[in-house]
Each structure stands twice: as structure tokens, then as C-alpha cells.
Structure I
Amino acid sequence: MVNHIAITKARINLGLIVKRAHLNGEYFILEKYGIPIAGIMNGNEMEDYLGINKKRVKQKYKKLSSRDKAY
């Protein structure tokens, strides 16, 4: 299911949105003034979507993943 949500509302409810994306496989399109600016989806599905086997994408993902694990 694709949900469109204002980015200000998403900021307030980020934990719930991430949980729904992770557990239920929902998609969220974040909008500012009705214009789509970003999306949230399940991390495993995003890996598949990005074609994680591509070297450049894999390197960027690895870098982001290691940075996030530090927090």
C-alpha cells in the first residue's frame, strides 16, 4: 500500500511510519506542499530495488550502513 503524507506529519510520526514500512511492507511518499520529495520503504526491499549487486550502489550502501551502526 502506498501512503502519501506531509513531511511535517511524517517527522512527528517517524517511528510509527518506519515500523509500518518494516513490518507491513507499506510505502510512504513524503510530500512538501503536495510535491513528492522522498520515500520510505522496507530496507530489505530497498536493497533489492537498488540492485545491491551493482558495485557503485553496494559501496554507497555499505558506507551508509556502517555509519548508521555507529549510532
Structure II
Amino acid sequence: MSSVNLSKRIKELRSKNKLSQDQLSKKANLPFSTLAKIESGYTPNPSMETLIKIADAFDVGIDELLGRK
């Protein structure tokens, strides 16, 4: 998945769950800067651990986070 698609997907899920970047970073136990870099595309390949934390914060699987329903 490209960083643009991942960024878009995270933004979509944040919007759907009515979460700010700050709220999501706290819920996922990630630094705000890490999440902001992923959403902006500056971190094109986040670690699997980071993806799992984000997916868990949204209560979705990795496939759904990556848009592979």
C-alpha cells in the first residue's frame, strides 16, 4: 500500500470515529509526531508494531486498516 493510501485510510477512520490526531495518538500509545508523519506521508513505511497499534486503536484488523477488507 502506498503512503498516500495509508494516510487517506487513517484519516477516513479517524473521521469515522470522530477522533483528532491527538486523541488517536493517545489511544494508540504513539507519539503525536509519529502519527502526524504517517498521515502526512513523511513516514511511508511505518513498522508493523505501529500499524498494529493504530489498527487496535480503531478496533479493526490490519487488513481493514490497509483497505483490504
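Since every read-out is calculated from the coordinates, none of them should be taken as a lab result. Computed from a prediction, not measured in an experiment: that's the story for all the values here.
Can you tell which of I, II yields -18500 when helix-only ellipticity at 222 nm (-39500 (n - 2.57) for each DSSP H run of 4 or more, over all residues; to 500) is derived from it? The read-out comes from structure II. Please state which of the structures I, II yields 1.21 when Cα Rg over 2.2 N^0.38 Å is computed from it. Of the structures listed, the value fits I.
Taking 39 as the value of relative contact order in percent (Cα under 8 Å, 6 or more apart) derived from one of the structures shown (I, II), identify that structure. Considering all the candidates, the number was obtained from II.
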